[in-house]
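Listed below are the structures to be examined.
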Structure P
Amino acid sequence: MYAFTFERPDTLDNALKLVAGGAKPLAGGQTLLASMKLRLSAPEQLADLGACKDLTGIRKEGDALVIGAMSRHLEVANSAEVKSAYPALADLASRIGDRQVRAMGTLGGSVANNDPAACYPSAVLASGATVITTKREIAADDFFQGLFTTALEDGELIKAIRFPLPKKAAYEKLRQKASHFPLVGVFVAQFDSGVRVAVTGAGNGVFRHAGLEAALSKGFTPESAAGVAIDDSELNSDLHATAAYRANLISVLAQRAVAKALG
């Protein structure tokens, strides 16, 4: 490590002042601290958001679930409100990383970081959720913009995320054993208006799959998902898996997710 100053603001206003002055916001730290140890990131000042009560809390608002940005994965996984209103989201949170990651990592930190293989972005995108920031509200379809890139502007922090509640939903993934990130993950959510399907781990960032969405909107069955051809031309190919293998995983995991959602 190297020398840096550490601040722990107790209000969102104080946090914003620090960030405006150049401080790097620290949420769960599961990515930032690791990158600092590797000298890939070298902030001179950290602003730990852990004491900002404005960024916590889980509540139901009408037909939606609003979750504070600083909610830990473990809190989402164990929340009776989430388990009741959106069990697929609680299930996803319960299987992120390992115990330490779940105890320290946060919803807002994961979404703001937008790792191309993170679990939470798939839930946000498949849900058609809204990212509530200190400046505005951003639709999920407009928020994720590729590899570690989002619509967030300098000095803008995520306050909470509003999840519309689907009729049925499920998340399935194949975990990469070394990193615990999904090699591929597929989140399926059925609404009255149709089905949304988001894929993580397979491309340059989380993305929706139009073919699966169209097929599953017509018939919400594993067989409908199985009938969709998955194009591998823009999928990742690396030492862990070829693009063709990832394409096959998308199909298999989508089928499993639908079967799981149907119970």
Structure Q
Amino acid sequence: MEAGRGFLEVDGARLETLWLGGPASGDPVLVLLHEALGCVGLWRDFPQRLHAATGLPVFAWSRRGHGRSDREPLPRPLDFHRREAVAVPRVLDAAGIGRCVLFGHSDGATIALLCAALAGDPRIAGLVAEAPHTLVEELTLAGIRTACRRFDAGELRARLARHHDDADALFAAWCGLWLDPRFRAWDVRPLLARVRVPVLVIQGDGDPYGSLAQVEAVVGGCAGPAESLVLAGCGHVPHLERPAEVLAAVADFLRRLPAAAGGSAPVPARSTGERRP
């Protein structure tokens, strides 16, 4: 099915969106939450591959300040991730989405976890947390400082400018939050005990933005069933670096999701023909 690009208005802001399939199909929707410097376009072909591998509708949007969405209020507050998390149900409402599975990458994975913890939204049947952040590691800060140098050198800035209306403001907002000394104490691990839906954590063991301590925090901290897939020799973006393994793991996870409260059927993911390592 061809990608459907468009816009939604949520809380008075115009948000860039992507639909593959649609809520009218009656199937659960896979909802993608992008990384800190991401947007609809920077998922590249992963939404199409995910749609083909699972047979399920896929929905993605660019948060405010990202991609072609309206600008965000700046500077970002220290509770930025929490605020974005509690706004997710309003995006689902505007998109007409019922039962869904959240797939978040990096900051998007954190937002997905916090949404499951704080929103109490019964539509969420499970979530995939790829390269999540639950606490501030020195490794993460070092990776951000390296990205700052790359941005100042020009190559990263030019690449981001192709996908974002205001790459300078977005990059400054990201760095400004994470490198703020007050943010060093940020830690959402205590909230994970409120996550009761099944969770799959995916992490590369060569991720320059987070160690396996992030995986341990999620698997050990969630109240519901949580499992992990650690990919050897993989960096921060497993869905682009190791797509076959990620797609196989997600399809397997979806097949094993229990029926949601209210008697709906398990998620009918189609087999990809691949096997989880």
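FYI, it's all coordinate maths here, none of it is from the lab. None of these values were measured; they are calculated from a predicted model. Cβ atoms are built from the backbone, for glycine too; each structure is taken alone.
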Problem - With FRET efficiency 1/(1 + (r/R0)^6) of positions 20 and 92 (r between Cβ atoms, R0 = 25 Å, to 0.05) derived as 0.15, matching label from P, Q - result: P
Completion exercise
Candidates P, Q; percent of Cα pairs over 20 Å apart, for residues 180-251 alone computed = 27; producing structure is P
Practice task
Work out the source of 18 here, i.e. which of P, Q gives that when relative contact order in percent (Cα under 8 Å, 6 or more apart) is computed.
Solution key: Q
Handout entry: Value 3.8, calculated as distance in nm of label points 7 Å out along Cα→Cβ at positions 84 and 236, assigned to which of P, Q
Key = P
Exercise for the section: State the single structure among P, Q that was used to calculate mean count of other Cβ atoms within 10 Å over residues 132-139, giving 18.1. Expected result: Q
Fill in the blank from the handout: Working back from 16 (percent of Cα pairs over 32 Å apart, computed), options P, Q, answer is structure Q
Practice task
Identify which of structures P, Q gives the largest calculated value of FRET efficiency 1/(1 + (r/R0)^6) of positions 108 and 228 (r between Cβ atoms, R0 = 25 Å, to 0.05).
Solution key: Q
Problem - Origin of the value 3.1, where distance in nm of label points 7 Å out along Cα→Cβ at positions 28 and 68 was derived from one of P, Q - result: Q
